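Multiple structures are listed underneath, in structure tokens.
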Structure 1
Amino acid sequence: MRIGFHPHKDQIQEETAYTHQIIIPVFIPNHDGYFKDSFAIFKLCLHSLFETIHPKTFVTIINNGSDATVVSFLDSLYDNHKIHELIHTQNIGKLNAILKGLSGNNIELVTIADSDVLFLPDWQIETNKVFVHFPKAGIVGIVPQYKSYMTQCHNVLWDNFWKKSMQFIPIKNPKAIEMFYESIGWDPTNPDYLKLALGLVTPDNFKVYIGSGHFVATYKKNIFNRIITFNGYKMGGNSERYLDSVHLKKNYWRLTTHDNYAYHMGNVYEPWMGEVRFEAQQDYDFESNFPVSKKINSVQYFLRNHLFRKLFRDDRVKRIFFRLKKLPKEMIPNY
């Protein structure tokens, strides 16, 4: 039986006061073996996040099947208003956990990060600057990686192929790139990758790299107006490709800040991680209400992301492109 009229029926949602959402899924089922240091690393991740975000940031944590120790820790953070949204679920897979965090709000920017990210001061500021300088930016990373322009970025290459603004630019922080690849157990074999990377340069000399990793990146929420509701992988498979390619249907660009603004810690604690200091951040008036794109037609999508991508795989075409973009001759054969 129902008596009376529900007080919230037909009421329109108020506009959110937040301009940026952070989503972090976490899975720490125990504290042994692979997960021995994961809880300490996760705590560092959240500490660095709290030290570097602005007041209009909405923090969402999805506990994706962690043990009771992690559950208690997260409940305490929520009860003390350190995080705004806490979702507890069994282990449903990383992407499915992220999808839960994406729904239920209309916040303009959303950063999706792994639970082993160490955020650095000004990361949010520099991310905002990229969206300001590049209206077509849809995904912005904060950890430069080599040859990232080759992954789901052929629309950027197509749109800027003949423009001088797309050029090879010096790596600003090669040590940070080396640290990233050490953290995932890769050995960059070509030293030229630590010297130059393909980027975009504005008339006022603001620089970004083309491409982005996916362990931490900020998306325009408009990208996720229509999202899938389930992915069949716990991790890997085609789950990572979804976040890497979801921007292409609206022809958004995938970019990364010129400097490094986060570290990937991995699953093994190292002393330097606890020694990072969070000095005062620069003063900055955050901008919002960025331009949003609609879905492009199938012909445009095919030309950029299928035909041109296939053409660009040809070594002859890449060599022509490298010469056009003035990559040093001695680097071309092995770049």
Structure 2
Amino acid sequence: MSLSALLTAALGTTVLPAAAQAAPHEPRAPKVERVSVAADGTEGDGPSRTASITGDGRYVAFWSDAESLTPDPYQGPYDYGHVRDLKTGDVTRIKNSMGAPSISDDGRYAAHTGWGSHGINVFLTDLSTGQIKQIDGRGFKYSASSPDISADGRYIAYDLQPQHPGDPQRVEVYDRETGTREVVSDGPPDSARDMVDPSISADGRYVAYEDKGTTQIWLRDRTTGGLTRIDDGTPSTLAQVSGNGRTVAMNGANGAYVRDLRTGKVQHFAQGRAQALSPDGRRFVYGVHGDGRSDIRLRHLPSGHETTIGHGGASPGAIAGKGRGIVYSSEDPDIVPGDTNGDSDVFVRHTH
């Protein structure tokens, strides 16, 4: 009897072939799930895009022209905002929502634009009660847009267009708990420059925004009142401030760039287009165009490691905490089985 056989008999164990013992661990391939489907899996009968995901990776908010995602009667023509609970599969359509909503981390509050009595205004919908409230709080002929909600759902930043068409837009923050509003943008009172497109940190302390006239990017610290210019000196547009308020992603004349406000370090991505930051500011999604389409790339900023997520586009808020999920939209029909609607859909790539 061979030595191997004697040991097996004596010890009562199974001796595996050498090849099986040495087999390396192979990491599981990331799971990709289509978000823009009804709870029963029915495909959307219209395009879906512009998605964001909560920090815990449970809720996804997105824009969709599809009428088939919920059983609710379609009241249109501007019920475009949707929220999907990835845990239960439930999809909620937000009434009078003209764009993709910005939602709190618990999935309860959704800030969105909609038709007011005389124009476009910003509203806050409580998804647990269905209550809708206009929050820009101004009178006749005022309008507002570009809402962004803090993670705890207390603060909503937006840009306000005053009553007189010649007056510049300004950025305000609404406090849901106190019902008060605070102007956070800065500019000469006689200037026609517009302050637009705010991005707010998770706790509502930091608000980044664009000066559309000078193409500069500014960051307001609402606790200290401090105002800091954060662009690289070239005409820039804002993508997002991270949830912790430490990192800002922007697009400038030389491509995308990310600035660490604590260290001052700047990382440039030539030919790239900044799209989203993770809540901790350590992960960055940007697009690179080539061969007639755009690749979506996820970069771990401290290490430089990159992963190609897919083809299509991503939006601010596209990365869940620690990068555990990435949401994006794509027209590719082969990402998941059964995609036959011929439209752009929203997907989530689970990385953990």
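Brief remarks follow.
- Source structure of the calculated read-out (Cα extents along the principal axes in Å, for residues 133-300 alone, 50, 44, 38) within 1, 2: 1.
- helix-only ellipticity at 222 nm (-39500 (n - 2.57) for each DSSP H run of 4 or more, over all residues; to 500) from the coordinates reads -8000; which among 1, 2: 1
- Label whose coordinates, when FRET efficiency 1/(1 + (r/R0)^6) of positions 269 and 317 (r between Cβ atoms, R0 = 25 Å, to 0.05) is calculated, return 0.85 (choices 1, 2): 2
- Taking mean count of other Cβ atoms within 10 Å over residues 125-132 as the criterion, the top-ranked structure out of 1, 2 is 1, with the highest value.
- Top of 1, 2 by distance in nm of label points 7 Å out along Cα→Cβ at positions 101 and 141, largest first: 2
- Structure (1, 2) behind the derived value 1.6 of distance in nm of label points 7 Å out along Cα→Cβ at positions 61 and 117: 1
- Here the criterion is relative contact order in percent (Cα under 8 Å, 6 or more apart), and among 1, 2 the highest value is seen for 1.
Here, each number is a calculation from the coordinates, and none is a lab measurement. Computed from a predicted structure; not experimentally measured. Cβ atoms are built from the backbone, for glycine too; each structure is taken alone.
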